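S.K.: Following this line, the structures themselves.
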Structure P
């Protein structure tokens, strides 16, 4: 099974065992419907614990999540810094959207010269768009807004993305 990360548990919230999660999904309200199966991933041991969503409240960058199996603040404390994940097959994307995990590690190629520019090492979320951090060996990283103006052909199977380079970008 392949997993998609939706957030990270930051701390317990309330006496009934809810948790505060930092959101890294643009579709939190559709991913956390009551009864949805999620996995709590312990990054230290690489173990995953299967749970069902009991309650969900969105608060922008954070959300409050109640999970079956966590009934107290003390129990919730055990999951601090765990990742909240979902089965990738259960999390389809609307047309025109791309997963951050699909962008990571892609080779950026100049759309005109076809030269390799570097490798995408981070996707930053700045309003109103995402920004790609592209690492170049021996040089400073550079940043490209993830918008049609700068992004050309994308081939996620080959892990390549064409970048329309403009003066001053590199």
Structure Q
């Protein structure tokens, strides 16, 4: 269970750190000013948390498979619980939160909630897609050649998030050069 607590602590710490940076420093204001479109800001924050989570999870799984303390697999009753389970739970909670319109307003607390939901969405998507090959093959192929489909899924979805955040302003003619 140490691995579970470590992953949970790491995810919570990273989420809190991102929220503090975005909400408690001028970086959040700069993000708000430079990306005025709220959905695009959410895509950007989700994209950053997605790639950071993916990198962190890959590092932790490497530590687990190479028996580097304190890492080991999550076992409950002798059953290995894959991290995609945690990702699915997070995605379900974020989806429910967005159905309840948490973080959709324009006041300061809603901006905070919207950023939190975006960060959690990126975390949940990364945890889930990192084990895409497991869904596809219905067996654990994480480090094998078949596991490459997880990397492909992460690249494609990460590109979609990034293109959503950056693509439209790049191709729109609404801002004129001075």
Structure R
């Protein structure tokens, strides 16, 4: 059942944390459209869309009335998304879990490519897997501390739910968010 106070949800976190699966489920529970940043940032051949074009597309979604945005996108507009969001979900598992779930995702992709990627995008190769694992490490080491600092700001901290355990993740998956529950 939809909580009418929640119309905009930002779901962020490192790769392999289940952002997309959780976003889809939250979209069902709260009757909100889901936008996958990967479907905007990537174009056919796993090429990166221009920075300016990605910002334009994501800004248009962010300015909409209802959304769940799954992923980061250009950092230039991420803080604005946080301010616009009614709720922010940060999936912040231990690093090993992100690696493990990303490995499982890569294995599953051998038979069933991710649906949120644009046509012509294929992650089923060693180059992409190495890049994915390198990105997980960099996000954890460099981006995570900055995100935690930003999300700890007074104007944001009451909007934030930080998911640190599989139990937390499963609870959100089952029940969705309410306007009053934050675990920042």
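The numbers here are math on the coordinates, done by the rules we state, and not lab data. It should be emphasised that the depicted structure is a prediction, and the values quoted were computed from it without experimental measurement.
S.K.: Hey, helix-only ellipticity at 222 nm (-39500 (n - 2.57) for each DSSP H run of 4 or more, over all residues; to 500) derived from one of P, Q, R reads -1000; which structure? Could you put the intermediate results ahead of the total?
M.R.: Working: P: -1000; Q: -24500; R: -14000.
Answer by label: P.
S.K.: Check the numbers for relative contact order in percent (Cα under 8 Å, 6 or more apart) across P, Q, R and tell me which is largest. Spell out each step's value before the answer.
M.R.: On the way: P: 19; Q: 27; R: 32.
Structure R comes out on top.
S.K.: Here log10 I(q)/I(0) by the Debye sum over Cα atoms at q = 0.08, 0.11, 0.18 Å⁻¹ was calculated and came to -0.29, -0.52, -1.20; which of the structures P, Q, R was it taken from?
M.R.: Working: P: -0.31, -0.55, -1.07; Q: -0.29, -0.52, -1.20; R: -0.23, -0.45, -1.32.
Derived from the structure labelled Q.
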